[in-house]
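Following are the structures in question.
Since every read-out is calculated from the coordinates, none of them should be taken as a lab result. Note that this is a predicted model, so its numbers are computed, not measured. Cβ atoms are built from the backbone, for glycine too; each structure is taken alone.
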Structure P
Amino acid sequence: MAIENRSPRAGAILHSDHGSQFTSWAFTTRAKESGLLASMGTVGDALDNAVVEAFWARMQGELLNRKKWRTRVELANAIFEYLEIFHNRQRRHSALGMHTPIEYEILYQTRQSAA
């Protein structure tokens with residue numbers, strides 16, 4: 001979905017941890033076919049994915065721990081809405097200079113075009 005919605009440039013770095021979903025053949029093949037460069041930190045290095053760890057902690061507190069979900073579909077829809085409506089478009093992030101991810105992405109593209 002991120003590839004379809006964001007159309008990353010060839011050579012963009014896709015950073016992940018060593019989770020089985022990120023080391024799978026299907027994930028790696030899809031990333032390579034999209035021109036993305038896979039990057040994984042060293043095992044046990046908490047600093048290389050601190051932003052993602054902070055994201056999961058925020059989503060846990062702001063969404064997942066606030067309600068019991070009756071079905072997987074209900075949970076999937078809530079996660080989609082949290083990510084696409086709230087997190088990416090409304091929530092400001094200190095790691096992005098207090099911009100939303102969408103704002104930051106636009107700023108980055110504007111700076112790349114000017115360079």
Structure Q
Amino acid sequence: MKDCLFCKFVSGEIKTSLVYEDESVIAFRDINPQAAQHILIVPRKHFDNVTKLEDVDRELAAHIFVDVVPTIAKKIGVDESGFRLVINTGKEGGQSVNHLHIHLIGGEPLTNHFGKGV
């Protein structure tokens with residue numbers, strides 16, 4: 001997608017300090033962190049949001065949740081203490097960039113508030 005901010009990170013057009021990368025995803029620190037650790041996990045393939053995943057994308061989804069999330073959680077030191085995963089979808093769901101991304105948030109006690117903010 002030509003004007004997608006995260007596609008520009010994926011392509012290298014905009015540089016960011018990566019926490020993790022492989023052939024399917026990149027991950028980097030959120031510029032507006034909501035906790036001590038706030039990482040964005042972004043598929044290299046553009047999907048507007050999680051509802052745009054299809055049957056052919058099952059392997060990617062499994063890879064993110066089975067391989068990538070645990071690897072990053074361990075790397076940033078929240079695998080034992082705990083963390084939260086958030087996927088905002090659509091305007092009313094709080095999605096600010098229309099490219100599927102997962103927030104991995106932790107590194108401090110989190111409240112159970114699920115309203116505004118992430």
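Can you say which of P, Q returns -4000 when helix-only ellipticity at 222 nm (-39500 (n - 2.57) for each DSSP H run of 4 or more, over all residues; to 500) is computed?
Corresponding structure: Q.
For mean count of other Cβ atoms within 10 Å over residues 20-27, the calculated result is 10.8, so let me know which of P, Q that is.
Going label by label, the one that fits is P.
Looking at distance in nm of label points 7 Å out along Cα→Cβ at positions 28 and 100, point out which structure of P, Q has the largest value.
Biggest value here belongs to P.
Figure out for me which of the structures P, Q the number 21.2 belongs to, where mean count of other Cβ atoms within 10 Å over residues 36-43 was derived from the coordinates.
Computed on structure Q.
Compute relative contact order in percent (Cα under 8 Å, 6 or more apart) for each of P, Q and report the one that scores greatest.
Evaluating relative contact order in percent (Cα under 8 Å, 6 or more apart) on every structure, the highest lands on Q.
When distance in nm of label points 7 Å out along Cα→Cβ at positions 68 and 84 is calculated, the result is 2.9; to which of the structures P, Q does this value belong?
The value was obtained from structure P.
Of structures P, Q, which gives 13.7, 39 when Rg and Dmax of the Cα atoms in Å is computed from the coordinates?
Q
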